[in-house]
Structure 1
Amino acid sequence: MARALLPQMVAVRRDLHMNPELGGEERRTAGMVASKLCELGIGVQEGVGGTGVVGLIRGRGAASASSADPSRDRDPGPEHCVALRADMDALPIDDRKDVDYRSRVPGVMHACGHDGHVAMLLGAAKLLASLAGEFSGCVKLIFQPAEEGPGGAAPMIRDGVLSNPDVSAVVAAHLWPDLPTGVIAVKGGPVMAAADSITITVTGEGGHGAAPHRSCDAIVVAAQAIMALQTVVSRQVNPVDPLVLTIGTICGGYRHNVIADQVTMTGTVRTLSPTLRRTVPDVIRRTLEGIARSAGAEIECAYSPGYPPLVNDERVAALVADSARKMLGKRRVIEDVEPSMGGEDFAYFLEQVPGAMFMLGAGNPEKGACHPAHHPKFDFDEDAMAIGAALMVDVALELLERR
């Protein structure tokens, strides 16, 4: 059935790809989603967590039929409810693909597959709506804004997306061109890293470039700080605990013959271990303080927590793997998956309820689907959407059945 819906999913995906919207600005996307859900007779709530959209499909054993507003529909008793999530936002990247569906918005493109995620979940919605007479309980469809930033999961949770009815499990797919189409990767435990950020300000004393001994060169101190921070990873934490510390920007100086009095740097810190995430800020600050003292400079470090680690529930991940094996065969399901040090705010959902994110293979060099996420030529094999939609439907029904 999902295969028959592929042309519709492709049409939706390409429309979204040509009309991408950044996080928090997904008004056109949200409007399209709400309209298509309404066409299917699915109850819709808009404006959840900003531009988020929520649909609710009730099966024959639920307390009532689809509601026009799932946030206001109060039932006399508890319902068993599972959720499926798709993110909707694009990235501030210029689309350099040579395809007829390339982005029409300068400097904005879907470079992480979120257009495909939306199309897949709409495909899954159509399948589930057609099967509503065959299952009990309900399926909540979460179309989330701003995954790429500033984050849309937490605002949706604050707006009650996981309640009324209470969600008992949540599942998401992530298109993954690093895997070939027809392959699924899923595992329990940590799957993606916490994504924190740092802003470092080095303050020295400016002067003439010909008289460095009469100043404190903030650029030299910044360079020393960057090199010293690499020892945080290589020498100051347990080598079996993954840690990435990257300085991504450095800004300072006035002209070629002036010694800079201030340099500002920003970077990202990625961890899988909650314990390491708690301790590494102090290690970074201690390292920077040592560099500052030795140079006679001042260094301030502002540490900003970002998305938490994404930790899949073991039981739900195993259920996804079982469903994938039934659909694709044992050899096409990978459970020995190395965690990614990328971040994902789906992690906030998993802090609240059991769930899992699976990686949906979508790589196909013959179709140009060979570039990594966030690349200006990013694309994916659209055939993967039929697999993803079918798998999400099967997983949702299995979760309802195994309540």
Structure 2
Amino acid sequence: MTNSLDKFSVLIGLDWASKKHDVCIQKSNTATRQFKVIKHSPEDIDDWLCSLHNEVKGPIAIAVELSSGPIVYALQKYSYVTVFPIHAATLARYRQAMFPSGAKDDPSDAELALDLMLKYPEKIKPLKPSSDASRTLNLLVEQRRVLVEDKRRAVNRLINALKQYYPLPLAMFSHRGSDLFCEFLLTWPTFKQLKRAREKTIRAFFSKRGGNAVANTDKRIKAINDAMALTEDSSVIEPYSLLSVSLCNQIILLNKSIKAYDVKIDGLFNQMPDADIFTSLPGTGPCLAPRLLAAFGEDRSRFSSAQEIQNYAGLSPVTERSGNKEWIHWRWQCSTFIRQTFVEWSAKSVHQSYWAGLYYEKQRAKGKAHQAAVRALAFKWARVVFKCWQTKTPYSEARYLKALKERNSSLLST
């Protein structure tokens, strides 16, 4: 047993499930292991941990195939418990190495998790709890992104439904996920109903909403007057109009929920000590700045180099070699949400940062596709942001351009 684990009185491997958890328990200075099954309920988990702590009178280490989730949240309540998260792919490949037949069993998975923690302590690191504000922000930005994806799917389904029976609104509106678009469809869900509406009623609808809705009123009314029905088949119109109304109600509710998240995220983000660092980055805006802060966190010892954050975010490529063959591919074992955050922000920065725009254009000139060029730019940005984060210094475009010029960077050569 390694020195880093000597402080623990008992070490546990835990295989989690929705209703029960299999555990493999090994007390310090012994090789004997016990297997138990714990029901997934706050009461059963509390009874098990309290009785175990009273027995061993010391801290407990638990290796689990999660870094977040119900069981991790439950374990973090106890000051004497340290969670060691194990990547799911790591455990799966270790299981495959130990059991080539492909056999899988919950108790054996718990024992494998314990073995990984014992044999590779330099790889299996303890989970360091962040502050309440940091953990709250992390969950908020992830949940907001889920709602955005739900909205995107609903909008795509709505567009497809309208194409089947009522394409006119698609030509009238460019923002198909807006409340205005959905309210228009809820008011006139079919072409026949829209054609029966008086011009005065339609003008009043747009006038009530103001802004661009008013500016484009004449153009939209002309489109309505000139339009013809795609179909008059009621067996098509009735089902699709009902689907369109249902999707519009969903989108309006999602828009309201996303706005509520935006308010909560903005209030919490602006209270964070590192907020200025991420708002100083070009192109972040109110959505991406909190996501970048959540990606880096507040613990400066979490990443010792830019390479580590690049690996964590899945930005650095992976090289595989076998004999005379060499294959370079992107990193699969990473947080998809974090990679998505860096890539989306890098795409925004192309039009906000001089050097980022130059780098993107040079990548495109080499024949790289848009996404490949943006990922390459994200790799560059990760090094810049890491330095700002480590030194607690907001980003300065002028300062970075000056540094590039002093280094005679080929990026600035024309």
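Of the structures labelled 1, 2, one was used to calculate relative contact order in percent (Cα under 8 Å, 6 or more apart), giving 12. Name it. Answer for the origin of the read-out: 2. If mean projected area of the Cα convex hull in nm², for residues 213-380 alone is calculated from each of 1, 2, which structure is the one that comes out at 17.7? Matching structure: 2.
Source structure of the calculated read-out (helix-only ellipticity at 222 nm (-39500 (n - 2.57) for each DSSP H run of 4 or more, over all residues; to 500), -10500) within 1, 2: 1. Once distance in nm of label points 7 Å out along Cα→Cβ at positions 93 and 109 is evaluated on every structure in 1, 2, the highest one turns out to be 2. Could you tell me which structure in 1, 2 was used to calculate log10 I(q)/I(0) by the Debye sum over Cα atoms at q = 0.06, 0.08, 0.10 Å⁻¹ as -0.28, -0.48, -0.71? Structure 1 accounts for this read-out.
Set 1, 2, criterion distance in nm of label points 7 Å out along Cα→Cβ at positions 173 and 365: the highest-scoring structure is 2. Quick check on the output: 12.8 is mean count of other Cβ atoms within 10 Å over residues 37-44, derived from one of 1, 2. Which one produced it? It must be structure 2, since only it matches.
Every read-out reported here was derived from the displayed coordinates using simple, explicitly stated rules and does not represent laboratory data. Model, not experiment: these values are computed from the prediction. Cβ atoms are built from the backbone, for glycine too; each structure is taken alone.
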